[in-house]
Structure 1
Amino acid sequence: MRLVLTPGVLPRLERAHDFKAFSVAVPTATEDRLDALVAPVGELAEDRRHVWVRPDAVRALTLLSGDGSWAEKFDEMVTYAARNGWTDETGRFRAHIEEVQIPAPVDAASFRDAMRRFASGVCVVAAGEGAKRCGMTVSAVSSVSAEPPMVLVCLNRASGSHDCVTGAGTFSINILSSEQEEEAMLFAGQRDRHGADRFDDLWTQDALGAPVLTTAHHALICTSDSQHVSGSHTILVGRVVGAHSGETEGALLNYNGELRQGTWAA
């Protein structure tokens, strides 16, 4: 596996299933910034060609750390390093530094233009009860696994509802119908109503504690499984524990910056 450290970007772990090798990759021409680059994950060695990496820092960079098999193999890798004298008195293991050419990211405008061309469904993610209910409109939702059933949703950390949703043990993903553009705009903060004031009598409280839009095209009830901060968003992974099917025939779509009706013939 390889730990990639780039100035101004959160560390990331590549090839997480490769337990036979471990290195730390840094961009070329960053020698004068190495100490600051490695600080989030460990400490630069005296020779400045190796890093003393904290095992807990590696575990924090992958959702696989919650998988028992992965965790066992990672611990075996750390134990192997210790047997060979590649760990220090605090349990950190030594990894060599490799300089790599890391391409600069595409500019934000080009990225947004490309993603606007990707048609996606529109959902309202909601959590909380009573006066503490909260919700936000999202379009970045994806299935993760069928066994067990899991989904992920990407939540903007700048949203006023972010902390409420990510802090809840249970949340709902309400897939909007083709007629629910107003709901999408409301929970996107476009109607000068905020917090629990956006929930009307079309919403009910699921037995598991999450708000559900009864007129939605479909709704999933999820328990929070894991979270991962990436860029400006939090990736929230939920385990699906309930589902509600609506009576609508079409879903609301987001395409090229506009909300559109997605309908089809039976």
Structure 2
Amino acid sequence: MTTIPGPDLPPGTVVEHRPADGTTWEFRDRRIEGVTFRGLRDAAEWMAFRRVVFVGCTFDGCDLQWAWGSHHERQEDAAHLLGCRVVGCDLRDTSLAFGRIEGCTFERCQWREPLDAVDLVDNVFVGVVESLTIWGRHVPLAAVIRPRSRPNEIRGNDFRGADLRGLGLHAEVQVRDQLWPGGPHCAVVDRIPERVAAILERTTGADDPLERELHESARWWGLTNDDNAVQSVAWLRWDDPLMPDFTNRFHRALAETRPG
């Protein structure tokens, strides 16, 4: 398969098929504006990007496991998405590490891969948002990976129109800089480590099964949240259909507990 520079894609272009001649497109140092990528499920096989900025583009029904240029040794090569619309896309194995997503709208997308080295600024999330995980700092899983030299910029994101399920916040995401859903079954909860400690103290040696369950949940929280991952303020939900009942009960207990 022959690799060629990606063609010019003027505003209004719709890309929905791989090249008929079997070539692979590589885009470098490009600004792609007003282009629609539609229904692409295999684009990772024939498109690659390095230092590319997408402006006002639409990604519709795509599997976005693309080669975005992200690499810890070439952090400046990562793609940026500015003012884009992402609809019904599969981002479960998508990494935009060291990139920036700003002013974009995400509708009915599938998530799983943690956003652990990504700037998220002034984006809007709509519909079911399942298994979205955001990190306030880049915490590499291996010592050989060069970490991002600064915290991620995460502010102004609007989740009020989203059905957040299985949300994960780690490493001090600035929760109060975002807009969150409201209601009787969710809340922004502060001083989480102190609340966990209070639950542990209250439930130690308890006979009641639900109190013992809370004790185990609090103990497990301490085992899985080291100093690199801890989130001291979080938006919590306790009617999450994606979470087991004991997790929802733990989240509610955190919200109702008054730390000492």
Structure 3
Amino acid sequence: MTNALETKGLSIQFGGHKAVDQVTMGVKKHELKSIIGPNGAGKTTFFNLISGQLKPTEGEVFLGNKEITKLTTTARTRLGIGRSFQLTNVFSNLTVLENVRLAAQSKAGVRFQIFKHFQSYKGIIESSEALLHQVLLQGKEYELAKNLAHGEKRKLELAMLLALEPEVLLLDEPTAGMSLEEVPAILDVIHSIKNRGDKTILLIEHKMDMILDLSDSIAVLYNGRLLADGLPKEIVENETVQQAYLGGLYDEFTA
């Protein structure tokens, strides 16, 4: 089976430092793969190479059978890659519904028309409302985005990504900055997206305990290199991973 997303020998060098070093990794269609690793392991840089924010020193990126290594970020988005960042990226002075509607309009190729009221686009509005329900933001449609709690902004960002109808979702630490009370809700949303079975998800997360049950497979980056890649149980029991990353947390995760 062709991988939905694949890298071959992907590397990037800044001066004498290789931030990502010969990473070959595949993500199966409709799989959720998590990437873990300590700070400085190269996780976000690896995401930036996949989504096009950075150009590799060497190596290749494939979306299905298509090589996309030299394509722009915009071109990769059009082909089906959706990317979230550690910092939320929403239009603060627009309502929650308007944020999602604009993303849906962009996907549909609908441009602003001065003499046509936005309520004319009934189908787009209905699909936007459905996405807000999917990410557990029903009832918040007419709130200004700037008034949302941080966890709610993360959910709104996911709804905006889904409105672009990506085949592959790149989620960079989706729980970053959240309180402990907010984390279960965003994990429920990601579970919901995964359980629909029509998205391939690559996720960066520092909190290993949060992604064990969520992940189909886990890859470990360490000093820019791929240290291990396998089923969650295999990763937790991998002695090299324990020494390099998990340390004293190993007993907690296998209890």
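Bear in mind these aren't lab numbers, they're just calculated from the coordinates by the rules spelled out. A quick note: this is a predicted structure, and the numbers were derived from the prediction, not measured. Cβ atoms are built from the backbone, for glycine too; each structure is taken alone.
Key figures for this structure:
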quantity: Per relative contact order in percent (Cα under 8 Å, 6 or more apart), the highest-valued of structures 1, 2, 3; calculated: 3
quantity: Comparison of 1, 2, 3 - label where mean count of other Cβ atoms within 10 Å over residues 30-37 is highest; calculated: 3
